[in-house]
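Structures are listed in the sections that come next.
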Structure 1
Amino acid sequence: MTAERDDLLSAACRCLRGLPEQIEAVTSASPLTVVSAGAGTGKTQTLSQRFVWLLASDRDLTVDRILVLTFTEKAAREMHDRIRETLVRWKEEGGRELSHLDDRLSRIDDAYISTIHSFAMKVIKESGLILNIDPAARIVTKPEEELWWKTFAEMTGDLSLGRIKSMLSEKWAARAEELFSERHFKDLVNHYGPERLAEMCTETTDSKSFRRSL
């Protein structure tokens, strides 16, 4: 078994691409490996190789046992494509030792590669019988989201607490009422404008955009 394991690792190492720091992250045996790097430095390449490295170095590991989460749908699609491309390359370059990657490639669509909210929704639906959540719950579409924020800006501009509360659950309606009662809330709306406030709220999901807005 040790010899077979050594053959797998040797074949996988031949397929590695990147800087020494990237390769160290890809092959790390630590239960927690953090890669901190700026845009365009190869994080996607590193993560896609990490995914395939785990499959290549363990014949018993299947794609549905690895979770990959991103912030945006675009990033999830890009990650899925890069992992598929990496699997193809490693399968071709790894030779007989990595022949099991052919099966992993055929099952790549079973992998959990998605946004955080899509994965959370999947967990919610799979656990629907034990969670106090409407089974019809779903992730809103982009047009629905944009319409919601547009409506929010209009109601905030009119300081229409009643309309805002009608869109929210009881818990959040109470928080909205508390916010509207704040002494400086009206000054905040007048200073930034309702559209800018709505824009800043949406940007909080993107740390880079939020820093720019401040």
Structure 2
Amino acid sequence: MKYIIYTLMFVGMIACSSDDDTTTSLVPEAPILTSPQNNLLCTSNIVDFAWGKSEDLDGQVLSYQIQIATDTQFSTLITDQIVSETYATYSLEKGKAYYWRVKALDNDNNESDYSINWNFYTEADAIENHLPLMPSLIAPLLNTSMDNTSVLLEWSCSDPDNDSLTYDIYYGTSSDVSMIASGSSLDSYNLTNLNSGKHYWRIDAIDTHKNKTIGQLWSFSVELF
């Protein structure tokens, strides 16, 4: 009888010992992203990332894995790094969209879920573009008088950025001129069937970026006998 009692006590001790030594480490909570904010247009390619500190019910010190990618599936990773703080700074390419997420890790290699995915866009370098110069008159000379029913309008123009130029051509028998040609690549235009009186014309120059310079108003006279 004593043998049976001792045996039961021994088994109970083993069972209690087994329960006391078995511990389960809890998984940390997923971080909450704070900066850069979702859908932000970043004016600098030096980007400061930040997120909230995750809670760990075991009180363990946490580290964080940050991933930055150029696609929503995170198959093209730009950064995949474990850091000890809740912030990090990275230099990225300009003019690109980026996606990022963070997860928490504890000392027992437990990992939280990833945070929600946020995205932002780094602004490209500003492209400085200048307006075309104002067109210069070649012919007919300003306020010239002629006895022809046709005249060849001629001008010259250049662009500081060496952009190709096109021209909108305006004409009328008063200073209230109307467009008679649009987007011409030529620097001349032939007017025909002119009547006696004063005639007005203007050339607007447009570069390849759709920047327009409005020209001066020129005039000439026709005197038919």
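Work out which structure the value 1, 6, 10, 10, 7, 5, 4, 4, 5, 5, 5, 6, 5, 5, 4, 3, 3, 2, 2, 1, 1, 1, 1, 1, 1, 1, 0, 0, 0, 0 belongs to, where P(r) over Cα pairs in 5 Å bins from 0, in percent was derived from one of 1, 2. Among 1, 2, the structure yielding 1, 6, 10, 10, 7, 5, 4, 4, 5, 5, 5, 6, 5, 5, 4, 3, 3, 2, 2, 1, 1, 1, 1, 1, 1, 1, 0, 0, 0, 0 for P(r) over Cα pairs in 5 Å bins from 0, in percent is 2.
Structures 1, 2 were shown, and log10 I(q)/I(0) by the Debye sum over Cα atoms at q = 0.15, 0.21, 0.24, 0.25 Å⁻¹, for residues 78-165 alone at -0.81, -1.01, -1.09, -1.12 was computed from 1.
With mean count of other Cβ atoms within 10 Å over residues 54-61 computed over the structures 1, 2, the top value is the one for 1, the highest of the group. A value of -19000 for helix-only ellipticity at 222 nm (-39500 (n - 2.57) for each DSSP H run of 4 or more, over all residues; to 500), calculated from one of 1, 2, originates in structure 1. Here distance in nm of label points 7 Å out along Cα→Cβ at positions 70 and 94 is compared for structures 1, 2. The highest value is that of 1.
Just checking, which of 1, 2 has the largest value of distance in nm of label points 7 Å out along Cα→Cβ at positions 46 and 198?
Largest value of distance in nm of label points 7 Å out along Cα→Cβ at positions 46 and 198: 2.
We did not get these values from a lab; they are worked out from the coordinates using the rules stated. Worth saying up front: this structure is predicted, and the values here are computed from it rather than measured. Cβ atoms are built from the backbone, for glycine too; each structure is taken alone.
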